1. For which of the structures I, II, III does the calculation of semi-axes √(5λ) of the Cα gyration tensor in Å return 35, 27, 18?
2. When distance in nm of label points 7 Å out along Cα→Cβ at positions 27 and 211 is calculated, the result is 2.4; to which of the structures I, II, III does this value belong?
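No lab work stands behind these numbers, since they all come straight from the coordinates. Nothing here was measured: the structure is a model prediction, and the numbers come from that model. Cβ atoms are built from the backbone, for glycine too; each structure is taken alone.
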Structure I
């Protein structure tokens, strides 16, 4: 039997594989302003087209997401909460605002190096994301496509510089958006993620309320809580709920395990 003929080398004589194509360049601020100026939003709120509120699965998994909002009243660090997650080996996605990142550079590096956690973008100035200035909870939102770009890209660049990795996920301050702003986020390579379980009502809930909220989660739930208010009930409530959820057959995951 004849032996198969080996494949021929390329005409250049080189056998080196071609490098993979580079990722397309993200649009600039000027690009975003040109593309979206005058585009009128049709919806504003917590759940608008393009926002992910649940994981796309029926697996008995829960994504715990924790916000660190920054600012004069929001730059604390809930060490007890993070220690509970480490002790129980519970993964989480941490949404960090630029003000919190700048206030805690060593802590950011420590969290980025911990494989339990992945870091995500919680905005530059912690504003609702809108092209019209729409407000949430009395906080005025961004007022045009350029400010939407700044709110996303400013902290994206800060986190990338701090950790060496660009964040994949974005949640705005107040978790409110209009649909045009969500489209801009997608153009900038960010997946906008909200929640279907409000774990601590902006870090105002008592421990028993936090535990009850977490225990209401179902397969594919995304839970929001806060890691910047150590005086709140989040840490104790999470610690109470975790063993019950584990006994019920739930597993905790990072967002990246189920979202592109």
Structure II
């Protein structure tokens, strides 16, 4: 299922931060891109280059210094339920069980009474049926991140923003969660914009990979991933085309100069 909504457009977006000592740091410079409805895009680039800053701009948590951002032709002027954000830290409320963590957004929006069934629907979607009464301290890292995904998805956002959501997980759990994210994306058709340092992860998940320059960041190159996906999971990691794509992206990133900031899996 492909969504008819969820297009993200950036026009000459720049963002400058002022430090307490008055020094100005330019995070993004004249960044422009278009992400189509229902597309899965990964942003990759050196640490500190502005990837997460761009996600926060799309989320409406901060505003650009100059330029414009749009969601479906409508200017982004602040936060909204049409954009969900999942970060590396699940940031669940420790005093709420799984069900109430997922239902929290519905209650804040005052739509819980008419949409309470949605909380269970999304708990089921992320594979946590039977854990509704469990509390965050009783969950593994992967399970907690599933709750975070369900909490973001329950508001049925047009766009899901993923800020290195799998970075703190062990390799096996991370690969399983990549497949879960792909499954949810295929079922819901939500536009996905994900920040990652893992080159393999970007190739495995994305329709397109946007390679960013060092700060102040802009898009250096857009790479369309034309390797077919398997029906029940993502792409084959040992496919020769996969390995060629990895080499191409690492070359663009000048891997020898940024090896401290990137990952890849053999």
Structure III
């Protein structure tokens, strides 16, 4: 009987010690409160002892958390209403602050992410929101990290997932893109005409220095026309005849009227 009386307290102590053993994974830390006061350093990883009810432990994960920010109604700087959602990647770097400084760091980070998304994107225009996504992501990450830093939270990345535009704005953007493409096509066509005119001017200068070149070009044109299966009739006319005729007409037009009467 005396042995049984001694065995009961030993069993109680053994059970208490066994229940005091806690195993923390590599990515976990335990913030311990001893008689209501927090210990300076978190416990873990591995095997730790938590002596309840004197000690109370809060497990904190150090892994990267992925949080999706629900779609937010954002009014851009140029007064366009859009719906924007994003994804926030963050992790706990100071478990003590994550427990002491904020009641629920997940909920707090979610709320500050929504307000930051609306405030930052409301300061930019729609074109910047659509074209400079990387720049806005970096700015969102910087602003959000400043808010969550005192809570022991490090925001590693923020990505804007989707921007939903109104139907009227989608049609307006489509018309703008179409007009821009037409403008580029006209500019390219005009540049081509300009280059072609320069090349033709250069060719004219070469033909002017070498009169035989026009004859060769004329013969080449006849060959190209003859190779096609058509009913085109070609009457070869020497260029010299036209040149002599034009020279005679110029000389006749340059003579004084009196000289023309005397010859008649």
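1. Values: I: 35, 27, 18; II: 29, 23, 18; III: 95, 23, 16.
That value comes from structure I.
2. Details: I: 4.8; II: 2.4; III: 9.2.
Going through each structure in turn, the value belongs to II.
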